[in-house]
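Scrolling down, you'll hit the structures one after another.
Computed from the coordinates by the stated procedures, all read-outs in this text should not be read as laboratory data. Predicted, not measured: the structure shown is a model, and the values here were computed from it. Cβ atoms are built from the backbone, for glycine too; each structure is taken alone.
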Structure I
Amino acid sequence: MGLSKTIWSNPTEYLRTQKPEDPVLFFAPSIAQAAARHFIDGFPGMVTYAVKSNPGEAMVENLVAAGITGFDCASPHEIDLIRRLAPGTAIHYNNPVRARHEIAHAVSRKVKSYSVDSHSELQKLIEMVPAEGCEISVRFKLPVAGAAYNFGAKFGATVEVAAELLKTVAAAGFIPSVTFHPGTQCTDPHAWEAYIREAATIARMAGVKIARLNVGGGFPNHRLAAVVPQLDETFSLIDRVATEAFGADRPALVCEPGRALCGDAFAIADRVKALRDDAHVFLNDGVYGALNELPMIGVIDRHSVLSPEGALRKGAPVPRVVFGPTCDSVDRLPGEIMLPDDLAEGDYLVWEASGSYSFATNTRFNGFGDLQLVTVLSLTL
């Protein structure tokens, strides 16, 4: 899937003139760059991009152009992508579980920062990664609510184990740091507070002065009309609590936003394949495609419907069951989607705030998923 060479004014212009039959992912570089500058100007530390959220080359290149100097990578493939597109930037290999060949690959690519959440994985790093100038960041978890789903179910050491790991990291000669992730689409700024204070407790328990505290991702994008992300409030809270918790030993801060940088820079246009007996809507996209995230963290309610001629449908909203195009019965969007009652076959359903995990998780299951990528100046319809 390549980026279109033509730059269109907005999605409406493209849909009206081209009438695509396959799903279209619209990208507005100006929005991505503005989001990056918001973080660079507002966050009190280093801003790194979580590549997994949208590894598109155009996305990465626009973040570099906006001033992003670090990337959170989770695989050798992502490491190679960043070394090719942004060779002068820092790479943080923050997937805490890695095969030995993956560690060797990272070392060969001169990666200098790793995360860890277990004794067995730390032993691999001690054996394979040169300690001089290399950081190992201990990842811990807490039972803190406020996110769309719990990242601690898979990764993160308990506080007690984290203190043991941190002590071992320092004794092995690595740069000792701490990291956490409050969970994806975290709309409550206070979700970070408990983690930061507990990070200071871990450092004290270990008797180690940490070099950096990575406050993770979790920063939200604007998926719901009524829930506007409170990024500035979150930055301010992180800054204040870090000083209160660590005092004179306050570490340098790092964050790794993904969806907060890419999410609002894209919109998806899906065509209505059929309106079955005026009851069920079938789209040319679904949970095996660019809408993969919707069953996991909820439907985006910032959406509109355009006729094939580009006119906004303005009928009264009614609840509809919406299916994707595959022959799999689980290919259904969660709940019922409020759509205009004048919806018709051939219309386009345009989802805003769709840049995170849509490009990355789109599949070709059942022969569908031919997702086009189109550049626009604005996402305004």
Structure II
Amino acid sequence: MIVPVCGESINFVDTLMSLQRLHKVLLIVLINRPKDHFKTKQWYHENDALIRYLESQFTDSIGLMNNHRLFMENNIKSHTYDVLILNYNECTFDSNKGVGLARKIAADTALSLIELQCIKSPWVFSTDADVVLPVGYFDAVEALPKNIAALSLKFKHRTDDKVLENLQQQYDFKLRYYQSGARFVGVQYDYIPLGSTLIIAAKNYAQVRGFPCRSGGEDFYILNKLAKTGKIYEPQQPIVHIQTRFSDRVPFGTGPAIINLLEQERVGDGMLHYHPKIFHILKAWHSVIKVYHDKQILPDQDFGLNEHWKLDQVLQKAKSQIRTNDRWQQFIHEWFDAFKMLKSVHLLRESYGSIIYEELIELDAYQGILASNSQMFE
């Protein structure tokens, strides 16, 4: 399991693994901090305190090169995990690479240990320091359907702060609304990309050459690549519990979104959502290009999508090289990926704008999406 860590509580590992008993696990904890952030000196001391705390919690440790260390034999006998500390506290990360670089180094290390057969499981588990792993978490990879490249687990945010809870619920609705829109369109990129809820097949991880080195969005981009090598599976269980909190460790993502939403509410603005007609247009447009191989008809009333993506050229060139409908469907899946889906939504937003929650839920177009995704909102 990989966990990027920057300025976290010294006992986060205890909390993270508090419900785990049945599996022997290696936690790869990558200690890092960004070079140019105004909190980087504070995070240096907090990272150092975490390392010293772990020293006190384990009976044995092995010093490795570059200040990395392996802690073994936890003093609490009921805990069955070792901790490999990859210590980059003295060597700050480029702020533009940030958490993506941290996940990549940690996951690449896990892949190397799997290839060396030091780790038996062919899966790389990815999470964050604000998580409590549920009972049965490591059993999620048992008895899976075929051709699974990664799992995107369901999640639930938790907090005792009512203000934070309200903000988080609004943001979670935004995530799930977009997911339901993608599912309504009919693409296979209908998951929520959170680095704290990913489990990746080692062979597929190697195929896509790992996490991109980005200061945010690394989970979005790796899943976009993984979805082209196999299925992204979202089981009903287990559900990862994530602590709601304000966070400025990364430039965008859940933590910064909560901060921005609080600031919006202070000036009387609410969270904005994509107009649901956008997903209806994309659904019709996508359904036409899926049958272009046989019918050779371009989508009409495309609101600029055809021209934006130079669709005529793209489809005609592909058709000249593809002989079967199955291969055509694979081409469309790989070409109209999560990135193009998001860019298309943003293009159509120029025509339809954005709306607040109260307006959204009253629209028939939204109700149509809701009806096709009813299980997601139960």
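Structures I, II were compared on relative contact order in percent (Cα under 8 Å, 6 or more apart), and the highest value belongs to I. Computing FRET efficiency 1/(1 + (r/R0)^6) of positions 113 and 185 (r between Cβ atoms, R0 = 30 Å, to 0.05) across structures I, II gives 0.20 for structure II.
If you line up I, II by FRET efficiency 1/(1 + (r/R0)^6) of positions 273 and 321 (r between Cβ atoms, R0 = 35 Å, to 0.05), the top spot, with the largest value, goes to I.
Computing helix-only ellipticity at 222 nm (-39500 (n - 2.57) for each DSSP H run of 4 or more, over all residues; to 500) across structures I, II gives -13000 for structure II. When mean count of other Cβ atoms within 10 Å over residues 105-112 is calculated for each of structures I, II, structure II gives the greatest result. Of the structures labelled I, II, one was used to calculate mean count of other Cβ atoms within 10 Å over residues 65-72, giving 19.8. Name it. Comparing all candidates, it corresponds to I. Which structure, out of I, II, was distance in nm of label points 7 Å out along Cα→Cβ at positions 49 and 361 calculated from, if the result is 4.1? For distance in nm of label points 7 Å out along Cα→Cβ at positions 49 and 361, the value 4.1 is produced by structure II. State the single structure among I, II that was used to calculate distance in nm of label points 7 Å out along Cα→Cβ at positions 9 and 97, giving 3.1. This figure was derived from II. Here FRET efficiency 1/(1 + (r/R0)^6) of positions 241 and 329 (r between Cβ atoms, R0 = 41 Å, to 0.05) was derived from just one of the structures I, II, and that gives 0.30; the source is I.
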